[in-house]
Structure P
């Protein structure tokens with residue numbers, strides 16, 4: 001089906017992979033009968049401005065999870081009818097994986113142009129003005145996210161070699177060296193606040209994070225709720241032993257892990273704790289998290 005589209009590229013995504021593949025994607029869409037405008041932005045604020053100005057039927061985004069989150073935030077915030085069509089071009093591509101979009105760019109393009117369907121998915125709201133697609137992280141995972149994010153921005157040889165799951169594992173191991181249990185206060189579904197000591201606290205919408213880790217295998221993008229995965233204090237050896245299980249989703253029986261579904265969460269801390277959403281830093285505690293049902297239309 002021929003469509004009008006804005007092909008928006010983050011040239012720095014995937015260590016420059018998105019920039020290298022931009023013309024290939026543009027040519028493929030045009031040859032498939034699409035009317036396409038090509039643009040690029042590596043600055044998220046500028047990217048959001050371009051999304052706000054988009055008047056095409058489809059926003060094809062060749063970028064990583066952070067750019068996808070920023071674009072979705074703008075579409076949801078302004079209730080734009082534009083369909084979001086993500087293509088795998090980042091280091092992790094967790095959102096594409098959650099949607100069942102092939103990590104092979106050529107296959108993803110073929111599917112987009114021949115058999116894609118429109119699906120309305122839920123998104124996570126943060127303080128009523130920010131949005132997350134896949135997950136929100138606090139604690140050790142957020143610290144690991146900060147390390148991974150810093151490495152991605154460094155453009156060193158190590159940053160080029162590490163991507164996806166290996167990047168997250170490297171960052172988690174580095175974060176583990178100095179991590180200590182963090183005190184938080186949480187209220188779930190408007191209940192009473194509870195004091196907790198956490199190592200890991202993840203709010204999951206898609207079930208996948210960290211370059212393919214199945215943190216919450218039963219999560220769904222259309223079920224109207226999110227999952228809270230909480231890990232209390234564990235030994236570093238136990239953490240390292242359990243970490244590989246997350247890639248298969250077989251970690252849920254760990255005695256220090258608890259998981260529940262929810263529709264609203266408030267969380268604060270006496271410590272200065274950062275909040276990461278879809279791999280990027282977005283704010284600090286305290287925050288309020290909700291679920292926006294069927295708020296974003298994607299073409300997959």
Structure Q
């Protein structure tokens with residue numbers, strides 16, 4: 001009886017995973033791309049009409065699409081930027097050799113452990129214009145003369161949505177950065193201190209450069225996640241007021257299920273996927289270059 005080689009056995013073990021990925025990952029994507037080239041509306045029945053790239057061309061004249069795209073880009077830039085800055089701060093705090101460090105880490109990570117939908121409803125309750133704690137505190141301290149309808153105005157609704165996402169996800173970023181901090185050799189810091197480098201110089205000249213691969217990875221994860229933002233929007237604003245907080249993902253979902261326009265909805269989903277892939281490939285290349293540069297630097 002012929003025995004399998006090590007390589008053949010490895011391929012055999014990977015076969016179930018590859019099949020599952022092909023069925024639930026590759027096929028839906030290919031199917032979505034295919035449907036995006038048809039005029040396919042639920043109201044007109046199962047008939048599909050091939051229209052090529054017409055659905056994609058339609059995007060350039062769709063003001064609602066551009067509104068959702070701009071909101072998604074702005075949301076991503078602001079949340080990811082703030083989360084990285086706060087993540088660096090929290091990670092540095094959690095890395096300090098102090099008493100109660102374990103308790104500190106638990107407290108910092110609590111927001112991340114709360115389910116996104118629950119977190120969204122918590123924030124919705126806190127910013128309620130009549131009985132929300134935000135208005136109560138601001139009124140009691142004299143900073144406000146009247147209640148602010150936080151979720152009924154475009155600017156404040158976007159602000160609360162971004163703030164809630166930062167509160168929820170900054171601990172996750174800090175956890176990734178903390179793992180990177182703990183890989184930095186203590187001897188390197190001691191040598192720099194002996195050479196006269198103060199804490200600020202050690203942080204900017206040693207710590208941050210060594211954290212670049214970790215930071216790039218954290219930014220990549222958060223950008224991909226932010227581009228798919230949906231749950232917290234449903235819980236807090238449901239895309240309102242109007243379409244002020246409608247993301248690409250939410251617009252795609254509404255085009256699919258509310259409007260029943262599968263063709264255009266598939267085009268929106270394909271565009272979002274391609275944009276996310278381009279960003280992911282860019283940051284993957286950045287991560288690879290940083291790791292390679294780090295390896296060359298240690299030789």
Structure R
């Protein structure tokens with residue numbers, strides 16, 4: 001695409017804190033390099049000459065995007081104008097705001113009961129919890145990652161959190177969700193899909209006394225086959241909302257009323273390649289196939305522009 005050489009270059013887009021890539025991404029990078037291509041880190045907040053050399057950019061560990069979301073989406077749009085980006089920019093944009101959960105629910109997918117608290121609005125947590133019969137609620141920013149800004153409001157003192165939530169609402173949109181107590185004992189399930197096909201899964205548990213399953217917050221995880229109902233739900237979700245994705249992760253939990261979708265992660269989820277060695281290889285194969293297809297497409301376009309005959313190719317929707 002950018003060079004006459006047949007060696008493909010794949011950029012792993014990351015943040016300034018992870019310019020050497022995460023352990024998870026290094027596993028995938030090694031597999032890509034084993035297949036004869038080159039992987040370069042691309043820090044999205046920095047001007048980087050490597051960007052111009054890439055046949056494909058893969059969003060991998062931009063774990064600060066939620067702090068600079070407008071800048072991040074602007075960067076993706078600008079770089080995507082001349083370099084292929086996966087997952088697709090429109091998909092990334094849609095997935096940055098957790099209000100996408102309402103669209104999932106409207107399409108028939110079960111989620112925890114969720115309320116959107118608009119920026120600048122007033123809130124009475126006790127009244128909300130009484131009205132809906134919530135024993136406790138989880139409050140989080142609509143744009144967040146890795147449990148950033150997420151906290152639990154217990155049933156016995158909701159009014160004590162009104163000021164905190166009110167202050168947050170001066171700056172951003174927040175979500176209020178019913179707390180699912182089963183997460184403390186059953187945890188969550190993370191199901192990883194590559195090229196829209198199921199790859200592997202993990203059960204993730206919070207540390208004692210917490211409800212958040214992230215490892216940096218003391219959570220633990222164990223790879224294991226997912227329950228059949230969870231896999232069926234996740235597969236339907238991916239077919240509906242993650243078509244043409246290179247990767248995605250579906251986070252689910254089992255409540256008393258059944259399985260619920262917690263998140264559909266399409267931006268830069270940890271994919272837990274260490275839990276499934278074959279998955280990193282599959283990711284590498286899919287990434288290089290995408291890069292090669294784009295190189296062929298743009299090469300054909302250039303040939304057509306210079307008077308050659310362009311072969312027909314599939315149009316991406």
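Any read-out appearing in this document is the output of simple, stated calculations on the displayed coordinates, not a laboratory observation. Remember, predicted model here, so these are calculated numbers, not experimental data.
Figure out for me which of the structures P, Q, R the number 56, 43, 32 belongs to, where Cα extents along the principal axes in Å was derived from the coordinates. Only structure P yields this read-out. Comparing Cα Rg over 2.2 N^0.38 Å, for residues 28-195 alone across structures P, Q, R, the highest figure is found for Q.
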